[in-house]
Each structure stands twice: as C-alpha cells, then as structure tokens.
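So, here come the structures, one by one.
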Structure I
Amino acid sequence: MLSNEQTVKMLERPHGVADMVLDTDAFNEIDDQFAIAYAINAPERLRVKAFYAAPFFNERSSGPADGMERSYYEIKKLLKLAEKEDYPVFRGSSGYLPDEKTPVPSDACDDLIRLAMTYSSERPLYVVSIGAITNVASALISRPEIAERIVVIWLGCHAPHWEDNYEFNVRQDVAAARAVFDSGVPLVMLPAQGTVSAFATTGPELEYWLRGKNPLCEYLIDHTIEAANEYARGHVWSRTIWDVTGIGWLMNDDKKQLMRDRIVPRPIPEYSHHLSWDFRRPPCRMVYHINRDGLFQDLFDHLATDKRG
C-alpha cells in the first residue's frame with residue numbers, strides 16, 4: 001500500500017508524454033467522442049495504449065452488456081473516421097460488480113492488468129475513466145498490486161457541495177466506485193455537477209471552430225447538434241461535453257491553466273447516493289474549477305488540426 005506521501009507524489013501532473021488508456025462508454029453521449037478525438041490528436045502530450053469499452057444502461061441501450069458492445073463499435077467508428085484504426089480496442093464488462101470484492105472478467109480488465117504491470121510508481125500508467133468504473137475496479141480487485149503502478153482519473157460523483165451524489169457514472173455501479181476508492185490507487189476526481197458542468201458549448205461555437213476541418217470534426221458537430229435539437233425541441237440549448245475534462249487534466253500545465261484542483265481526503269460513495277467523509281482516509285486530487293474557455297480552445301486547436309495516419 002502506498003503511503004500518503006507516495007500517493008501525493010504520484011498525483012502530480014505528468015511531465016513530458018504520458019502513457020494512458022481510455023475507459024469509455026462511448027455510445028452513451030457525444031462527449032465521449034470528443035474525449036477520444038482529443039486523446040488521439042495530442043501526441044505531444046499523450047500516448048494512448050488502448051481503449052476499453054465500458055458498460056452503461058439507459059435509453060440508448062437494452063442493458064449494460066448492450067451498452068458496452070455499442071460503445072466498443074462506437075470507439076471503432078471514431079478511430080476509422082480519424083484514419084487511426086491501429087489503436088487496440090477491448091470489450092469491457094458485460095455487467096456491473098455484484099459486490100465490492102467480486103470482479104467482472106473482461107478483455108479490458110485483463111489488458112489493463114497486463115499493461116499496468118509494466119509500469120511503476122515512478123512511471124505510472126494513467127487510466128482515464130469516463131463512464132461506470134467497472135472495468136477499472138475489476139482489474140484492481142483481481143490484482144491489487146497494480147494500485148501502485150497506475151493513476152486513475154475519473155469523471156464521477158458530484159461536487160461536495162451538491163445536494164446528492166446521484167451522478168450517472170457512479171450510480172450505475174456504486175460497488176465499483178467504492179472498490180476503487182478503497183483500493184489505495186492514486187485517484188483524480190472530476191466531479192460532474194458543480195464542477196465539470198461548467199464545460200458546455202453551443203451549436204454556433206462548434207460550427208465556427210470545427211466545421212470543414214476534417215471528417216471527424218464533421219461527425220462531432222452533426223452528432224452533437226442532432227442530439228441537442230432532439231432534447232431541446234426548439235428552445236435555447238447548450239451541451240456539456242463532460243468527458244473531455246478527463247483528458248484535459250493530463251493536458252493541463254502551468255502555462256495553459258486549464259483547471260484547478262486540490263488534495264483532499266477521498267470521500268466514500270454511499271449506496272444512498274450521497275458522499276460521506278472520513279478525514280483519516282488516504283488523499284485524492286479533486287478538481288474544483290474548469291477554465292471553460294481555455295480548455296475548449298485547447299480542444300478545438302487539437303481537433304481542427306488533421307493528424308491522420
């Protein structure tokens with residue numbers, strides 16, 4: 001188990017190129033697609049080792065397994081649009097954890113363990129999770145020692161001041177969240193409502209910055225506007241592009257100042273969909289502010305540059 005001092009050291013922003021994997025419920029919303037595009041178009045900072053399809057269950061799937069399968073093919077679709085089909089893509093869990101100690105086997109779980117064992121606390125693998133954290137929890141339960149070799153960056157839970165913790169990623173698999181938070185793995189939290197909710201865009205902004213740049217940008221614009229028009233039904237709308245912030249944390253530096261965070265004791269996600277706090281628990285890094293304009297500028301700059309092949 002890492003000491004608090006070791007954990008805090010591993011939670012410092014990486015210098016140079018960071019090796020990462022992206023665990024994503026890509027078919028759930030449009031924001032995952034922006035995150036995937038951001039990651040593969042920032043080779044000066046990120047080296048993506050693999051993509052993992054995460055389970056999800058809402059009106060866009062018939063169940064967690066179907067959500068995972070649809071996400072798997074959505075990842076493949078995005079990579080084809082970008083003409084970058086060489087990235088490894090793995091199917092994740094077909095269901096959620098039955099309890100906090102029982103993993104759900106999957107190809108994604110196996111690959112994360114395999115990859116993680118080639119890293120160390122001095123040179124960790126960054127695991128960006130932007131969906132239910134089932135795949136990551138399964139790997140940590142199966143091989144607890146990888147907690148000392150990876151840093152988990154998770155878009156999950158709400159900000160501490162929010163009235164509840166009924167957030168999509170955590171409420172799908174509370175057992176997985178609790179397993180990850182109790183594993184001792186260095187953890188970066190990106191709370192949804194109250195923090196990441198500020199990262200919203202509109203149709204005219206997307207049109208101005210991304211239209212006509214490349215086929216992937218065309219897909220992102222059209223898909224976002226189509227989805228927004230469907231739920232807005234003629235009313236004013238903006239769309240939160242939640243999942244980009246997971247990549248944004250790795251892209252941040254002192255010059256860009258894309259977000260602000262602080263070290264806090266890691267909270268306890270409760271089954272009642274609230275957060276509990278015990279200030280004796282190990283530290284995590286929690287983002288509390290998103291530089292909305294700065295992060296969108298960095299995202300658009302990377303997406304609008306056609307870096308195929």
Structure II
Amino acid sequence: MEVFGSAAEAGALRGCAVAIGNFDGVHLGHRALFDLALRQARARGARAVALTFHPHPVRVLRPGLLPPCLTPLPRKLELFAACGLDAAVVQPFDLSYAASTAAEFVERDLHGALGAAEVVVGHDFTAGHSRTRVDGLRALLAGRGARLYVVDPVTSDGLTVSSTKIREFLLEGNVTAAAELLGRPHDLDGTVVRGDGRGRSIGFATANVATDAMLPGNGVYAVRALRGGRRERGRPLLGARALGGVCNVGVKPTVHEGGAPGAEVHLFDHDGSDLYGEVLRVCFVERLREERRFSSLDALRAQISRDAEQARGRLSQPG
C-alpha cells in the first residue's frame with residue numbers, strides 16, 4: 001500500500017474511490033466504508049484509497065476533549081493495508097486546514113488533488129469549518145462529476161459499532177466485547193522499557209511496555225504478544241513470533257503506591273533474551289481478574305502462577 005503525506009502529493013491517485021474519516025480503531029464500521037470504496041474502484045479498474053487526518057482534528061480544535069487513541073498512525077496504516085486498500089493519504093491537520101470550507105475541501109483536495117470519482121463517508125460525516133453534512137457534500141461533489149456514497153451505521157448483535165463504544169468497553173476491561181466491534185482483539189505496539197526488575201526476582205520476568213495506544217481498564221489479561229518481524233510503513237507486520245502471556249494493566253498496588261497505569265507482560269516460553277528496546281505487539285484476548293493488592297510477595301507470586309495457568313488454558317482454545 002502506498003502512503004502519501006498529503007492530498008496535494010497524491011496526484012497519482014486521480015480517478016480513485018476514496019473513503020474519508022479519522023478511522024481510529026479501524027473497526028467493522030470503518031471496514032464497511034473500505035469495502036464499498038474497493039467495490040467501486042475495482043469496477044472501474046481504479047484505486048481504493050483512505051483519506052485520514054493527522055493529528056486527530058480534536059487534538060487541534062479541542063485538545064482537552066481528545067479521546068484515548070485506539071490505533072496510533074503506524075498501526076492504522078498497517079490495518080488499512082490489511083483491508084486491501086491500495087493507498088492511504090495522511091492529510092496534515094492544523095488550524096489553517098481546519099478553517100477550510102466544505103467547498104474548498106472538495107475543490108482543493110477531493111477534486112483538484114485526488115480527482116476522486118467516488119467518495120465514501122459514514123452517515124455522520126461533516127466537512128469544513130461549518131460542518132457541512134452529507135447532503136451538502138453530495139451537491140458539491142456532483143458539481144464536480146463525483147458521486148457520494150453514505151454508509152449506514154454498522155451493528156454487531158444489535159449494538160452500533162463506534163470508536164466511542166469500543167473505548168467504553170476497554171475502560172470497563174471488557175476486551176472480549178471490544179474485539180467483537182473491532183473485528184479483532186484490541187492490541188497495542190509498545191517499546192519494552194526498564195522497570196524495577198521485581199518480576200524476575202519473584203520468578204516471573206516481565207516486560208514493561210510503553211505505548212501511545214489506549215490501555216484497557218486495570219486488571220489482568222490473557223494476551224498474545226508478537227515479537228520481532230518486519231515493520232514497514234503501510235505494510236502488515238510480517239515474520240513476527242507469537243508468544244502467549246499474561247499482562248497486568250494498572251499500578252501494581254502490592255509493590256507500588258500510585259502512579260500512572262502501565263502494562264507489564266509476562267511471556268510464556270520466552271527464551272530469556274533481553275527485550276529492552278524491542279517493540280512488542282500485545283493483543284488482549286480475555287480479562288482474567290481485577291488488579292488488587294496482596295498481603296505479601298509470596299501471595300502475589302502464587303496468584304501470578306494461577307493467572308498464568310488460566311491464561312494458558314484460554315489461549316489454547318480456538319478464537
């Protein structure tokens with residue numbers, strides 16, 4: 001998948017079918033937009049494209065209301081590629097760009113730069129600083145010979161799929177429900193950083209993972225971790241080794257007081273090599289229990305052993 005740093009740089013995509021959105025999570029609703037763009041593009045022998053904005057417009061316009069990030073940009077691009085898209089356009093978003101009208105957006109970006117033949121958006125999409133809704137956008141595009149397709153909300157077991165609902169499930173620690181709306185387990189990519197080494201001292205070496213992605217609510221989870229592999233912009237991760245494990249998300253109350261929540265992973269069948277500085281992808285499969293304080297390190301050690309046994313059992317099951 002090709003990646004372009006702005007609409008202005010993407011003239012090679014002229015005639016494309018383009019899906020537009022922030023696409024945080026790249027969930028089932030987003031995939032419905034991509035599938036429609038792909039069908040329209042393939043029918044004409046054209047390219048299917050995602051147009052997204054970076055940073056998130058809320059970070060620029062109302063930073064105090066910025067929601068937790070489900071998929072930082074590198075992961076988002078990887079998921080775009082996995083959906084079969086031919087290209088992604090990452091449009092820089094700043095206050096100057098935010099001042100554009102819907103007509104300017106259509107004329108400059110969709111028509112002038114991309115020459116889009118079809119545009120695909122969600123039902124609640126708005127364009128320009130006046131937040132022009134889909135009927136107004138349709139009229140603007142029609143004036144340039146382009147057709148607008150609006151995708152209705154996608155539901156899963158009667159629940160409307162949205163990034164907001166996925167964040168709510170994650171905050172509750174309900175990673176199983178979040179996975180239903182995502183179409184895959186929630187995951188995060190993070191660099192292994194040095195901790196206090198206490199896990200190794202009690203017989204359970206752990207990797208402290210620093211990440212920009214949203215952590216689920218405090219608790220202990222069965223996880224799958226991907227280690228190594230080739231990470232290239234706009235391409236799926238290839239050649240990574242999968243390891244089962246158990247992850248504590250929280251503040252480790254038995255050994256620490258307060259502090260920001262973090263993610264600490266104990267990997268099964270790990271070869272014992274130093275992981276510091278490596279990037280792990282941690283995929284959350286199931287919540288095992290809440291995080292809690294134990295009366296002693298021995299009690300903590302015994303509970304981690306039970307957690308690991310339970311996690312191995314869960315990860316041995318299909319799905």
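Read the figures in this text as sums done on the coordinates, not as results from a lab. In this text the structure is predicted, and so the values were computed from the model without any measurement. Cβ atoms are built from the backbone, for glycine too; each structure is taken alone.
Computed values, structure above
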{"quantity": "Answer label among I, II for the case where distance in nm of label points 7 Å out along Cα→Cβ at positions 34 and 186, calculated from the coordinates, equals 2.0", "calculated": "II"}
{"quantity": "Structure responsible for -8000, with helix-only ellipticity at 222 nm (-39500 (n - 2.57) for each DSSP H run of 4 or more, over all residues; to 500) calculated and labels I, II on offer", "calculated": "II"}
{"quantity": "Among I, II, structure where Rg/Rh (Cα atoms, Kirkwood Rh) as derived comes to 1.03", "calculated": "II"}
{"quantity": "Highest-scoring label, criterion being distance in nm of label points 7 Å out along Cα→Cβ at positions 66 and 226, among I, II", "calculated": "II"}
